[in-house]
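Each structure below is given as structure tokens.
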Structure I
Amino acid sequence: MKILHFSKYDRKGGAALAAFSSVSAQREAGADALLYVGSRERDDAFVHGPEGLAKRRSFVNFVVERLPFRLARHSRFDTRSLGLAGLDTPAIAAALGADIVMLHNIDGLVRIADLARFHCPIVWRTHDMWAMCGTEHYVADSAPFRTVDLAAIPTRLSRNAFRRKRRAYAAVPSLTVCAPSDWLRDEMAASALLGSRRAVTIPNGIDTQAFALIERGEARRRLGLPEGPPLVLFGSAGGADDPRKGFDLLVAAIRAAAPALGAIGAELIAFGGGAIEPLPLPVHDLGRISDQQTLRALYAAADVAVVPSRLENLSLTVLESLACGTPVIAFSIGGMPDMIAPGANGWLVPPFDTDRLGDALAAGLAASRADPDMTARCRASVEGRFDRASEAAAMLALFDELVSGRGTG
């Protein structure tokens with residue numbers, strides 16, 4: 001069985017990293033898995049991408065997909081895509097002899113109208129909500145996309161994209177939705193576009209060898225961080241500027257809990273970039289970080305990590321932090337309850353109660369230091385459920401079922 005994954009990128013962004021990790025894990029499990037990307041940065045032999053004129057066309061496709069929203073001056077964090085542009089990916093799949101196709105983030109790479117031209121089962125790894133929406137990749141209110149009442153969809157471009165997806169999906173004989181979190185699986189299953197399709201949950205797997213325990217003092221020394229004070233960690237690819245990641249909510253929480261945090265001498269570590277406004281506690285702004293060794297040390301150096309996202313599927317930041325033994329505080333949204341067991345490996349706060357988040361920060365810092373078993377519980381909560389081998393085994397079982405005809409999409 002030859003498995004062909006399609007992903008817009010192989011390195012840029014969390015979805016691309018998850019796609020590359022998924023393919024790598026399947027190959028480690030003995031599967032014949034390949035990754036085809038629209039913009040290739042890696043030189044691994046199993047990663048393919050367009051060359052020559054096709055490479056230039058791919059770049060233009062990426063621009064076309066989001067051009068109307070750039071012209072309308074949407075925030076760069078308000079991700080929207082048309083679903084119109086792409087390469088001839090069905091021909092690519094046929095040339096590579098694919099028995100099953102897995103889609104990741106594909107805007108600008110795979111045209112929605114081309115889905116029916118794949119002559120094999122399709123599994124869509126939904127890293128965000130785009131498959132069930134019109135142009136939007138995330139929506140706070142999914143109600144308009146649970147109904148066939150197109151008037152409820154807010155913009156003409158989104159309504160048109162929704163219609164195109166509805167026509168395209170109707171022509172696809174085998175399409176299975178594979179969500180990383182129960183929340184996103186349920187959203188897909190309740191949507192007007194995908195509600196009739198099979199939807200399953202297979203969590204993202206991370207490399208638990210790359211993200212592993214380091215003694216806290218050693219991690220701090222590596223990074224030049226102070227060894228004494230309690231440290232709170234915040235980080236994301238978009239840093240403090242991405243509204244979906246909720247740094248402004250963290251700021252409000254820190255200000256609400258300033259007396260308690262100040263009393264214990266708490267400090268904040270931030271990575272990912274963006275503007276960090278003045279806060280009532282010391283801040284260590286480390287900017288953009290991408291290498292795994294530094295990230296591992298960062299997670300291990302913190303007493304708690306905080307992920308105050310407004311919308312989140314299955315956060316790699318949460319999983320990586322837990323794998324490094326650091327508990328996580330988050331709002332109880334999206335896939336957070338899939339990963340965080342309150343009191344065992346972190347704390348969940350009602351969305352979007354910044355006073356309660358501030359209380360959880362102070363209490364979590366104290367509990368993390370007082371509970372000698374917290375680090376081991378955090379690590380154990382990832383091993384066996386959220387590691388790459390577990391993800392690969394579940395994926396390969398699904399692929400075998402679909403290719404053999406025992407499963408339906």
Structure II
Amino acid sequence: MPKKVAKEIIRLQSRFLWNGKAGKGYPALVKWDIIQRPKKQGGLGVGDLMIKNAALLFKWWWRFACEEGAMWRRVIQSIHEEEQVLLPTKDRVSLPGPWKDIKQIARKETPITKAFFENLSVKIGVDSKVRFWLDIWTNNKPLKEIFPSLFAISTQQKEIISNMGWFEGNMWRWTLSWSRAPSAEEQHQMMSLQDLLQQQQPDRDMRDQLQWCGKPILATKSLADTASQLSLRNVAVDHLAPTVWMNIAPPKVELMVWLALLGKLNTKDMLAKKQIIPQESNLCTFCSLNGETCDHLLANCSVVWQVWCNIGIGLGLRQMQQQQTFRQWYEWWLAQAKVIKNRGRKKMFLVSFFAITWSIWNKRNLMVFQNQEFEHHSFCHTVKWKVALWLKEGKENMPYSHEDIVRHFNDIPVLFP
């Protein structure tokens with residue numbers, strides 16, 4: 001897939017994620033490189049399309065080595081001079097066309113090339129077409145890179161293994177040739193090379209067999225996942241964002257909490273910073289006393305805090321500690337859940353956090369865009385119904401009906417001892 005095509009697909013993915021119902025485009029709330037990351041690393045698990053595409057192209061490298069008698073391989077060998085090799089040659093320029101694009105992905109040092117070649121190995125067989133110095137067939141590196149000074153004086157720099165020795169019975173005898181007498185240091189390296197070669201004897205009862213991660217198969221998903229891990233190796237991971245994907249609330253709710261933990265909700269404070277609304281309009285929708293930041297709206301607003309206290313009392317929390325930020329509040333809530341032994345009660349405890357957070361954000365939007373009023377008792381009642389509905393949608397057998405849970409919400413510790 002050409003880069004232009006891949007970039008266009010990524011643009012469509014991004015537009016799909018952030019567009020409104022009428023197809024109207026909105027500014028992205030989160031950087032695309034974060035969206036691509038696996039959920040365990042704080043992203044949405046969309047994946048890197050460029051890496052996935054490269055993994056599919058590397059599959060053709062694998063097929064070239066494994067499908068020796070295939071017609072398409074013989075055509076490639078004839079047109080692009082890829083004869084007498086196990087893998088395509090990275091350094092040889094091919095004629096324009098798809099095969100040239102397939103080969104070019106290996107010419108740059110990228111996470112996908114490292115993932116493919118560093119986990120590649122070859123079980124050497126009879127009539128081996130592996131290039132002794134240039135191909136990766138031992139120690140995850142070409143011998144050219146392991147012994148550069150020996151490669152420089154070798155007269156067999158492009159030879160394949162089958163031309164560098166012979167079988168005496170089942171024993172393979174290596175024959176190495178040099179352009180000059182080796183120095184003392186080179187003789188020491190020759191001994192290391194001989195020790196290495198003693199462990200890599202060709203097997204005359206089999207053909208060359210390519211292996212990736214020690215297995216005779218290459219799964220493009222595994223290759224792409226390995227490359228993604230390499231590309232994210234030095235990336236700082238948000239320790240809280242991955243924890244929202246509990247499958248205990250609707251996906252859109254967990255997504256909203258994920259955005260809140262990243263501080264990316266379009267609160268009035270955020271809109272004022274983007275100069276979408278005037279700064280004087282940046283007042284909390286509920287209390288109208290402070291700027292509507294994510295932390296204030298979801299955790300610190302006096303009106304909202306009364307909701308947290310109301311639901312928290314029903315869950316058995318008698319001493320609730322208000323935190324400075326929403327992230328701290330979420331972390332505190334998770335810490336309280338860890339000490340709950342009853343499985344049903346623990347799940348209700350966690351579901352309640354998502355239900356309250358979602359209800360606050362949803363009510364805020366209704367108040368802003370539809371001029372609705374806030375009434376504490378009915379709002380808390382709505383939250384309890386959300387908790388009951390989401391709780392009953394789980395796989396666990398819940399012994400109580402929706403009505404029972406809502407009616408006896410303040411007796412949760414008794415219902416789930």
Structure III
Amino acid sequence: MPIETETLIFMFIGTAILMGVLFERGLSKYKVPAILAYIFVGTMIGPTIHKDQLRTFDIINTLMLSLMGFHLGTEIRLHEIKKMGKSIVSIVLGESIITWIFVFVGTALLTKSVAMGLIFAALAVSTGPAGTVEVIKQCRAKGKFTSTLFAVMGLDDIVALLIFSVSMPIAKLLLMQETGGAGEHVIRYSMLHALMEIVLAVGIGSLTGYILCVVAKKIHDKTMMLLVAIGTLFFLCGLSEIFEISPVLLTICVGIMLGNRSGVITRKYNHIYNDWAPPIYLVFFALIGARIDILAIGSVWIFIIVYIVIRCIGKYLGTFIGAVIGKSDTKIKNYLGYTLFSQAGIALGLTFAAVRMLEETAKNAPHGISQKYTGFAEITAIVMTSTTFAILLFSPFLVKYGLKKAGEKKHELGE
């Protein structure tokens with residue numbers, strides 16, 4: 001007897017949260033990141049849910065992507081970016097662009113699809129800061145090298161989001177051509193729609209950020225601030241669906257406007273969202289895990305290895321080139337690249353958006369081609385989650401190596 005939709009939603013969310021808490025606690029002593037614990041929970045619950053039923057949870061995914069965009073948007077402080085100087089900007093652009101090129105070429109050749117190359121390249125750019133920050137704390141590292149590392153990680157995810165926002169409309173257009181569904185008029189429409197998406201996101205997002213700033217100055221009640229913040233978030237999610245705008249791109253524009261107008265008000269909104277977000281965060285990554293077919297990992301192990309190798313080479317080489325252009329210190333040129341391999345939250349968050357787009361493309365394609373793109377969706381989810389886990393196993397050791405060679409690794413806590 002099939003489970004009713006309402007029952008499925010309640011049972012999945014309740015089970016995911018309770019099991020997520022247990023597994024996070026249990027695995028924390030082994031230094032396993034919380035994200036991987038949540039994904040593991042999702043893989044356990046996943047077999048109880050039919051793939052078509054996962055669409056029921058799209059609201060969770062949209063909410064999480066919106067929260068992610070808002071938080072990163074508030075980190076883009078134009079005056080602080082100016083203070084960072086040429087060297088930081090050149091390093092971020094160097095490692096982002098070179099990584100994108102390496103992964104694009106490698107994955108496009110593997111999948112024999114330019115569109116898939118664009119998708120994997122966009123997902124590969126971001127660097128997961130959580131594990132790296134933990135290693136820095138353990139090593140009690142401090143100095144110019146460490147400060148540069150923090151600055152690069154702060155800008156890295158923002159650049160990754162912007163690259164993703166530009167790459168996805170192009171990838172979608174190429175997929176339509178590959179499936180034979182894009183005539184000349186369709187191509188023109190798609191290009192116009194991609195341009196309008198950016199214009200609407202910037203316009204609506206900037207206006208919303210300005211209004212939130214004005215409204216917050218007149219509110220002094222904590223409950224009222226909570227209602228305004230959550231109401232605005234849901235409203236923006238609705239607008240993203242109506243106008244077919246990326247929720248990440250929309251809310252990152254809100255965050256940029258708010259963050260550059262008032263730091264105090266920005267902290268108020270971030271505090272509310274940070275208190276409210278953990279259950280959404282947990283269920284979101286459990287849903288990613290629910291999409292994974294564990295048995296299918298063996299069929300793409302070569303893809304996983306190639307992706308890890310070319311991404312790491314791109315990160316190191318791009319960092320080196322960016323540091324040379326920015327005239328950074330020798331230690332930064334030679335060793336900063338070792339500290340930027342980690343891949344986590346942002347990449348996995350954007351993975352869902354890519355998987356969803358591929359599934360929609362498969363649904364609208366002829367039967368034979370539909371199966372191909374359904375397979376691409378599964379490969380994307382499996383490769384990104386598997387490589388995230390694999391990279392998290394060795395990246396902390398390389399961060400320690402980089403800090404040690406830079407002369408900023410002190411005695412670790414407990415040594």
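Read the figures in this text as sums done on the coordinates, not as results from a lab. Here the structure is a predicted model, which is why all the values come from computation and not from measurement. Cβ atoms are built from the backbone, for glycine too; each structure is taken alone.
Tell me which structure, out of I, II, III, gives 19.1 once mean projected area of the Cα convex hull in nm² is calculated. Intermediate values should be presented prior to the final figure.
On the way: I: 19.1; II: 30.2; III: 21.3.
Label of the originating structure: I.
One of I, II, III was used to compute percent of Cα pairs over 25 Å apart, for residues 88-207 alone, and the answer was 21. Which one was it? Before the final figure, lay out each step's value.
Details: I: 21; II: 31; III: 41.
Matching structure: I.
When FRET efficiency 1/(1 + (r/R0)^6) of positions 144 and 392 (r between Cβ atoms, R0 = 30 Å, to 0.05) is calculated for each of the structures I, II, III, which structure yields the highest value?
Details: I: 0.25; II: 0.00; III: 0.65.
Largest one: structure III.
As an exercise: helix-only ellipticity at 222 nm (-39500 (n - 2.57) for each DSSP H run of 4 or more, over all residues; to 500), calculated from one structure in I, II, III, equals -27500. Which structure is it? Intermediate results must be reported in sequence, preceding the final value.
Working: I: -11500; II: -14500; III: -27500.
The read-out comes from structure III.
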